[in-house]
Each structure stands twice: as C-alpha cells, then as structure tokens.
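Coordinate-derived values only; no laboratory data. Just so it is clear, the structure is predicted and the values come from calculations on it, not from any experiment. Cβ atoms are built from the backbone, for glycine too; each structure is taken alone.
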Structure I
Amino acid sequence: MIIRIERLLLRTRHVATRADELITLSARLRRQRAERPTGEERTAASELRALKSKVSGALASVTSCASCATGKRWPRGAFAGGDCCTGVTADLFSDDEVAALAQAGTRPGDLQAPTGEHAGCAFRGETGCTLEAEDRPERCVSYMCTILRRELHTRGELGEIDGMIAELRRAMSAFTELRAARLDDEILGPLETALRAQLER
C-alpha cells in the first residue's frame with residue numbers, strides 16, 4: 001500500500017518520464033536492500049560512501065560545472081550547467097551502483113528529484129544534482145570533464161583531486177568484486193551441493 005501511494009505521489013509531482021524512472025529506480029533499490037551482503041561488502045560500501053563525500057567536498061568550490069552546458073542543444077543545454085548529467089538514469093545507476101548505495105544506507109526516500117523539465121538524469125535540475133553526494137553513483141562523483149580538469153589545474157588542485165578519485169574508483173572496483181563473488185557463491189553453491197550429493201550416491 002505504501003509503495004502504491006509513493007508511486008501515485010511521484011506521478012503527480014513529476015513529468016511522466018521522470019516519474020517512471022524514479023519508480024523503477026526505487027523498486028531496484030528496495031530489491032537491493034533486501035539482499036544479504038557479506039560484512040566485507042557492507043564495509044566496502046560504507047568506505048565508498050565516505051569517499052564520495054570526501055571527493056564532493058573537495059570539488060565544492062569549482063565554478064566550471066555551473067555553466068558547462070550553456071548554448072548546447074537540448075537536453076544538454078536545457079540548463080546552464082550539468083552537461084555530464086544528461087545520461088539515462090538507468091544507465092548511470094547500474095546494478096552494482098544501486099547495490100553499493102543500498103548497502104551503504106541509501107533509502108528510496110533519499111532519492112529526491114527536482115520538479116520541472118526532465119533533461120537527462122532524473123536528478124538533474126536547474127541548479128545541479130538534487131542528490132547528496134553519498135547517494136549518487138560513484139561514476140557521477142568521480143567524472144571530470146576537460147573543462148573541470150583545466151580549472152583544477154589552474155587552481156593547483158588537480159593532482160590531489162586525481163588521487164582522491166583514483167581511491168574512489170579502487171573502492172568501487174573492490175565492492176564490485178566482492179558482490180560478484182557473493183552472487184557467484186549464491187548461484188553456484190546450491191549446484192555444487194547437489195552435484196556432490198549425486199556423486200556420493
């Protein structure tokens with residue numbers, strides 16, 4: 001009943017395309033939250049969450065992202081900034097990304113989207129992403145375009161930020177490997193048990 005009400009609210013607050021993407025993503029996040037990850041996975045997801053916050057904080061004062069889409073065609077130019085945020089929501093939030101978010105504590109209620117024009121990712125708004133850095137996919141936090149890299153180089157911060165992003169990407173890779181190993185065990189474990197039982201007969 002609660003999920004039906006949530007869907008109704010999303011459909012009344014947002015344009016149809018955004019509402020559909022939000023409903024699908026919320027359902028995927030719920031499914032991931034119902035999984036039973038290992039302690040190592042949870043630890044890796046928590047580390048990933050902390051690193052996202054660290055990288056985002058280091059980039060808080062950049063100015064490039066607020067005007068990088070100016071003058072470009074729709075959907076890229078729908079807003080002055082956020083050119084890199086024009087991807088498809090489902091593609092940005094891969095299964096591994098959603099699993100990492102779920103295991104680090106992100107809830108469907110944390111997925112707050114803007115109202116207004118839907119131009120790219122469901123969370124891209126006129127003034128930027130409406131998600132907290134911790135609730136964004138790793139790829140969104142770590143992506144740096146040429147314009148942003150140029151700004152950071154001019155400020156003398158590029159090397160430090162590159163180091164942080166490399167650490168963030170390593171953490172995402174570690175999480176992905178741990179999750180893949182667990183999923184393999186969940187699928188292959190019962191088959192291996194059944195095969196051994198057959199061989200012992």
Structure II
Amino acid sequence: MFEDRTEAGRVLAGVLKEYEMHSPLILAIPRGGVVVGREVALAIGADLDVLLAKKIGAPYNPEYAVAAVGPDGKVLFSPDGHPGISRSHILELAPQVRQAVERDLAAFRRHRPEKRIEGRSVVVVDDGLATGLTAMAALQYVRRRNPLSLFLAVPVAPQETIESLKPLVDDVICPLRPPVFYSVGEWYVSFDQVPDTEVKRILDRFESKPD
C-alpha cells in the first residue's frame with residue numbers, strides 16, 4: 001500500500017528518472033492524479049498540465065461506462081459493448097460531454113492554454129486505474145497530438161487494465177498490480193478527496209516554468 005498520493009508520486013518518479021526524456025511533460029488526470037503528477041514533475045524537471053476525458057454512463061447505471069469522450073470530442077466506445085443504449089444515442093450525448101470536459105479543463109487551468117504536446121516526451125499520470133476506459137480515451141487524444149514518446153504512470157491498477165492500455169503507449173509504469181482489485185482507494189492508507197482549489201494551486205505553482 002501507499003501512505004498517500006505524495007508517496008505514490010515519489011515512487012513513480014524514482015522509476016521515471018531512469019528514462020531518457022526530451023522536454024518532458026506530465027499530463028495529470030484530475031483530481032487525485034494531479035497530486036501524484038506534481039511529485040513526478042518536480043522530480044524529473046517536467047512541465048505539468050491536466051488531461052481529462054469523461055465517461056458516458058448507461059441509462060440504468062450511470063457509473064457503468066459505455067463510452068468515453070476526450071478533450072477533442074472523439075468518442076471511444078467500450079469494448080464490452082453498450083447494452084441498453086444505442087450507438088446513435090451515445091453520439092448525440094457526446095457534444096455535451098465534450099463541453100463538460102472543456103469547461104473543467106478551462107477552470108483547472110484558469111483559462112490558460114494547454115501545454116504543447118507535439119514533439120515532447122509525455123507522461124500521463126493518475127492516482128490509479130480501475131477499468132481504464134477514460135484513461136484509454138485520454139491516451140488516444142495525446143497520441144493524436146504527436147508526442148515524441150508517450151508513457152502511462154499509475155501507482156496501482158489491475159493487470160488486465162494495464163494490458164489493455166499497453167498498445168497505446170511506449171511503456172507503462174505501474175508498481176502495484178494486485179490480482180484481486182476492488183477500488184483504487186483500498187491501496188492507500190490516506191485517500192482523501194482532492195478539492196478543485198488544490199488542483200488549481202498545484203498548477204499555478206508550475207506556471208512560472210517555461211513551456
């Protein structure tokens with residue numbers, strides 16, 4: 001287990017220090033991933049920005065993701081199918097989900113432009129993954145922006161989730177891959193909710209770094 005997100009970020013940073021990176025950029029998934037990403041960015045001298053994708057839930061169970069939408073509006077359908085909701089209905093919902101993604105990103109960044117991705121070594125960071133559908137949508141978005149290299153770094157995730165995401169990246173850093181997995185929070189001693197104000201404060205701290 002990890003004591004908290006700060007410790008988890010330092011563990012990831014210890015591994016990532018061994019990688020050769022060009023103009024590194026950490027793209028952290030709010031909210032908890034930003035705390036983890038801060039530690040990685042500080043340790044390897046990287047820029048820090050946020051990355052976000054949102055799920056579209058099934059009508060009968062909003063927590064069950066049938067699709068995910070990235071910052072550019074591209075829709076990723078669940079490989080498990082989308083029972084109870086038609087493909088056309090998902091596509092109808094996608095624009096409003098994209099608007100929600102854009103709104104949240106603008107609020108976190110305080111309307112600053114996103115950091116350049118093209119030609120850089122990019123590391124997508126979260127505090128853990130479960131199914132990985134929104135992470136997959138986020139990674140596909142980054143890959144479309146032509147990074148020099150792309151890595152996924154998460155403290156904990158099921159092995160099957162890691163395997164599903166491997167084809168999208170150059171490498172995956174995930175030190176804890178428990179065979180029995182119920183939730184991300186069970187692998188942390190302290191897993192308090194991270195408020196939006198903390199995310200903004202962390203991003204503001206990095207804004208003085210050159211792009």
Structure III
Amino acid sequence: MTVSDAALRESVCRCGASLHARGLTAGSSGNISVRTADGWLLTPTNASLGNLDPARLSKLDHAGNLVSGDMPSKEAFLHRAMYAQRPQAGAIVHLHSTHSAAVSCMTGLDACDCIPPLTAYFVMKIGRLPLVPYHRPGDPALAAAIGALAGSHRALLLANHGPVVSGATLEAAMYAAEELEETAKLFLLLRGQNPRLLDAGEIAALNTAFPPE
C-alpha cells in the first residue's frame with residue numbers, strides 16, 4: 001500500500017519531535033527526508049526538528065528541484081546522493097547527535113570502520129561505518145564522497161560533523177540512528193579499555209539471520 005504524502009509529512013514531524021525531545025538534535029541542526037511516489041520530502045533549512053509544520057516541509061522532485069514548501073536544508077544534496085546509491089532506502093536521518101559527532105572528531109579512526117562491532121544490534125542496524133572526509137557544511141563536493149560509499153553502507157559518519165543513516169522506512173532509519181548514537185557512547189566509555197568485540201563468525205551469523213537491507 002502506498003503511503004500518502006500527508007501521512008509521510010505527519011511521520012516526519014513526529015520523528016523530528018521525538019528526536020529533539022530526547023536530545024538527539026539541538027537548535028536547527030539535523031535533517032530528515034522520506035521518499036514519496038514522485039520525489040521526496042525534506043525538513044526545511046533553519047528549522048528545528050522539534051517544531052516542524054507538516055505543510056511547510058520541502059517537497060522536491062527526483063532531480064532535487066523544489067516543488068513546494070519552504071526552502072530545503074542546504075544539505076539536500078547529501079540526501080539525494082544517498083538515495084541515488086541506495087534505491088532500497090525509503091528515508092534518511094542526518095543528526096549532529098553528541099556522541100556520534102564526538103567520534104567523528106577523533107583522530108586515529110579506522111576510516112573503513114569507525115566504530116568496532118561492540119554489540120549485535122549495532123551490526124544488525126548499522127554494519128560497517130565508514131568515515132567520510134571533512135567537507136564544510138553545504139559543500140557540493142560532499143555528494144561525490146557520499147556517493148562513493150553509500151552503495152555498500154547503510155550509514156556513514158561525516159568527519160567533524162555527524163552521522164547519515166538510511167533505512168527502508170523512516171522508523172527504521174530513526175531506530176538505526178539511535179542505535180548508532182548509543183554505540184558511539186559505548187565506544188567513548190570504553191576508550192582505554194580492552195572490550196570484547198564480536199568476531200567474524202558471530203558477525204556472519206548475524207548477517208545470515210538478519211540480512212542487511
């Protein structure tokens with residue numbers, strides 16, 4: 001069943017309010033998008049995710065042109081680049097959540113896998129998390145950097161910025177972004193320790209039982 005634009009608009013606003021209320025986004029940071037039958041909806045520029053108006057969400061066509069609503073986030077191209085490489089994605093959540101952003105500012109990360117496999121749920125919802133090199137906010141060159149990685153990764157970590165997480169549905173993308181934030185918190189808490197990581201066999205068993213989207 002195709003979900004109506006009106007229902008999707010309400011879902012975006014509920015998602016934004018929930019993320020904002022729980023401290024996963026502050027001020028006007030972060031943005032959310034969902035695919036529609038004829039394009040996609042995106043949260044507007046300079047809008048707090050905690051106070052979104054369904055009627056004012058930006059409606060864009062498949063080429064990223066504004067069709068209706070307020071001006072879209074300056075990071076619209078980020079979403080478009082992710083959708084282009086992930087046809088299975090129905091929604092994208094981009095946050096500046098504290099612990100994930102903190103990890104994105106660290107040196108010495110494995111650029112192919114920023115956060116190790118600490119928990120089963122991180123593996124199931126995120127998998128491997130590559131680091132996208134730093135670009136200033138709104139830099140169109142970021143689209144190519146995202147495009148080079150998005151085809152084989154559900155989530156990316158933008159250096160000195162924050163995570164971009166896709167999902168088959170908005171709910172799935174939101175839950176995955178939350179799982180990433182909680183695992184980033186664990187990663188920071190365990191710095192200097194010697195945590196047990198899931199091994200290759202355990203990861204393979206998870207991917208068999210819960211195939212990546």
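One of I, II, III was used to calculate mean count of other Cβ atoms within 10 Å over residues 27-34, giving 22.6; which? It was calculated from structure III. Hey, distance in nm of label points 7 Å out along Cα→Cβ at positions 75 and 123 derived from one of I, II, III reads 1.5; which structure? Attributed to the structure labelled I.
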